[in-house]
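Listed below are the structures to be examined.
The numbers here are math on the coordinates, done by the rules we state, and not lab data. On a predicted model such as this, the values are computed, not experimentally measured, just so you know. Cβ atoms are built from the backbone, for glycine too; each structure is taken alone.
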Structure 1
Amino acid sequence: MAGGTLIEKRSIDYVPLAERHGKVWHLWPVWFSGDAHLATLAVGILGISLGGNLLWTAIAVIAGCALGTFFMAFHSTQGPQLGLPQMIQSRPQFGYTGALLVWAVALVAFIGFNAFNQVLAAQTIHQLAGSISATSPAVVIVFALIAMSLAIVGYDTIHVAQRVFAYLMIAILTVFSVGGAFLLKFPAEQWDPAGFKAVPFLAELFAAASYQLSWSIYVSDYSRYLPRDVGVRASFWWTYLGAFVGGTWMMLVGTVAAAAAPKLDVAAAMQRAADAVIPGLGLVLLIGALLGLVTISALNFYGASLTLLSVADTCKPLECTVSKRVASLVAAGIVSTALALNASGNFVTQFGDLLAVLLYLFTPWTAINLVDFYLVRKGHYSIREIFNPRGMYGKWNWRGLLAYSIGFVVMIPFFSTGLYMGPVAHALGGADVAMLVGLPVAGIVYLLACRSFDIEHDRHLARSSDVGLEPADHPDERPAGVAREASPGIEAPGAS
């Protein structure tokens, strides 16, 4: 950690190469644990709650996680290359001021997820101790304070906590899964291939994909301290395997629990299913999943803090300090707690609607950010110019804003939520395939808009602007924005 102190000093600023540390394999426990908690269970029950059977809901979970994690893991590789948090990297695509658009979306995600996490934590404590109300304000507040404390300490402590928790949850989930395979019994129709229903299947598939994709807005926050030479392939696969296995495994636990007890809430259904395997295992699994909810809420608060600071930096360039980071964390905690204290009891429906909205909002940004990084600029950015309000990236980048707008608008007829159902979704019986439309459209529009973009001039400006960013004793380890003159570009994860 910068300066050798317990509390992390850096926030949205660049991490110099001299401060880079850690192993690339540390990424898998961060994202395995990022999914091994109660909110992930809630995603796995959506298909069952809509009338799907266990077989097809499980297939939808696996396919959805595979799809959403694919894009999320590509974002993770940007951290070591740039040494910056995820959201600040949107300035080259949208402009210094235009990036406020995607940051607003990110704030909705961070604060919305944590409000739901706090509600779910109160329900879980009620399940553990019936004398405590399922809407206890004290539980909601204390839960937030614990998660905020972990976020305040910062990056290194979060990594350690996620590693310890990953090993704990692997042990618990292995016992449940092996025991459940032999001891849990379901009606034959739960395994009937003829029981396929399009709407529950697609709802579960895209809910799982959206959930995994939602990590994209801060995934490189937890890889930005890694040495730049870890490579794209390694950072991609360690992130992908951690998030895919953790997300799929935990969602399937939710699917199994819901199929066994469809009328119970998330926590109660999981406890009942685990107790059917080994008496008392439900309590252990519930406590483990609750601990995971604490750590992922810390990640959300951390991300909200960085995003708020990015917004403040846009309004007036700021010097990054510990006090500013703590103040932004407190602000995020107050808002999420206020929302949690006023949440209704219809948790699953609200959670599903939130996932759908997040999917729509993240989809165009994901496509634009990845196309710019891998196909247009190929990892060549100026760190200094990202923080320059009158710099080379401009205040508004019409290419990114146009592609985002078109990508979002073309999805509207495909929207399917409790708030609005588009005509195409209505014709499909409520099935939601908007993601399959928004991703390619936004990416293609941005790529076409960049045909008039002078990439060689952009690279020249990036190299010139970042000369001297690193000390002279690191001449061959410059950041991505000052890449070597004959840089080979960014390789794909599977490249040789």
Structure 2
Amino acid sequence: MKSVHLLWQCVLILLISNIAIQADEPPNIVYIVADDLGWKDVGFHGAQDIKTPNLDKLAAGGVRLEQFYAQSLCTQSRAAIMTGRYPWRYGLQTIVIPSKGTYGLAFDERTLPEILRDTGYQTSMIGKWHLGHADRNFWPRQRGFDYHYGAVLGEIDYFTHDAHGVVDWQRDNKALKEEGYVTELLGADAVKLITNYDEKKPLFLYLAFTAPHAPYQAPAKYVDRFKNIEDETRRTYAGMVSCLDDQIGEVIKALEKKGMMDNTLIVFHSDNGGTRDARLTGEGTVKTVPCDNGPLKGGKGTLFEGGTRVPAFCYWPGKIKAGTECNELMHVVDILPTFASLAGASTDKCKALDGLNVWPAIQAGKDSGREEIVYNIEPFRGAVRQGDWKLIWTTLLPGKVELYNIASDPNETKNVAADQPELVAKLKGRIEALAQESVKPLFFGAASEAVFSGVFGPAPIPTDEGSATSEP
């Protein structure tokens, strides 16, 4: 009788252990990044003329990250995402990699997909890279992704998939000749990948849409949804955002149909704030600037909140309480350590991280542990926030120092630097110290030849002797 009782105890222990193991099973991660999306260009931040029902539903069903920061430009944010380190540590802090740029993300930086792949994840990237294109070794497949479909440049035509006459469209390092609108193609490929996913490994999908970055182009069926918008550029931009929202909706449907939602974390944010300066819309020209950052000051390329605080949320049914809002400080450098922690992955082989594991703040509203945001450190400007206080220091003549209390003045309307000399001195000292740690911007070195010969010429993308078919 005692032996039977002991047997049942053993069975019970095994069952409990199995449940515990299942509970700690690494989640699938679907990481969606929009491009140049304005703070107020989504319904969950009050957009009235642009409709984003799928994004709004996800935001309402998860946690909105209301103080989530990115870098002010594309390459910078994507580098921070991939490394968990600020881009001024490895030379990607100034401008973006231009079409003629021959440099990229340093090879001695360990990347997020490398970390996850070593832990057993299937790592897939669909969309825009913009971390180096002239050397094939900079490309996604060479930096930790098992699969890549999309573009490596920063900007391409949405219908012809080219930049300056060079087609930038590929699958797994092979050039593609394929028709279609970029946003729809990326969404369809994500759906196909999820549908065919074999579930033997946890999935990490980095879905980096090019929308709604310039050039402002959209199929007529999307533009026609917004006939009430008078401005032509804003109307097209709205169509681009609407298409983006539709494709994200299709991805969610695919996850649900595959039965993956219970163990899939979905993270969404923009790579930087919406463009408010026509000179920063892209390599072409525009009639008007279409993005709306609401009350936030500035936009893409600036160190103000409008250029760096971005719409963001996390969604995971059963793991994240629906309808919650998190106002803890977070930055894109936090993505790598947070995902690594959820995956049970080690970051020991990484250089010293700037990012923190902010999952306790996301899931349970706890302190994120982040007291400081470094907006950027460049030879001609820098900005840092400690607690509620933010200092922007422009060193180009004439120089300027701006101090704002983001808690009481989130829209940066009142510069109080003259009233707080000791605080200004402290934060300037911090910027100086960080500048001592930074490296020379690669844009000033390897890209200088491109500047003087014309930055926006044909892109130096390695090509194969032939093109791949549209099938994997």
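Here are a few things to note about the model shown:
- Which of 1, 2 yields 18.6 [Kirkwood radius over Cα pairs in Å, for residues 125-308 alone, calculated]: 1
- Entry that produces 11.6 once mean projected area of the Cα convex hull in nm², for residues 53-180 alone is calculated, selected from 1, 2: 1
- Among candidates 1, 2, the computation of helix-only ellipticity at 222 nm (-39500 (n - 2.57) for each DSSP H run of 4 or more, over all residues; to 500) that gave -8500 used structure 2.
- Comparison across structures 1, 2 (criterion: mean count of other Cβ atoms within 10 Å over residues 117-124) gives the highest value for 1.
- Which of 1, 2 yields 29 [relative contact order in percent (Cα under 8 Å, 6 or more apart), calculated]: 1
- When mean projected area of the Cα convex hull in nm², for residues 205-276 alone is computed across structures 1, 2, the figure 6.3 traces back to 1.
- Volume of the Cα convex hull per residue in Å³ - highest-scoring structure of 1, 2: 2
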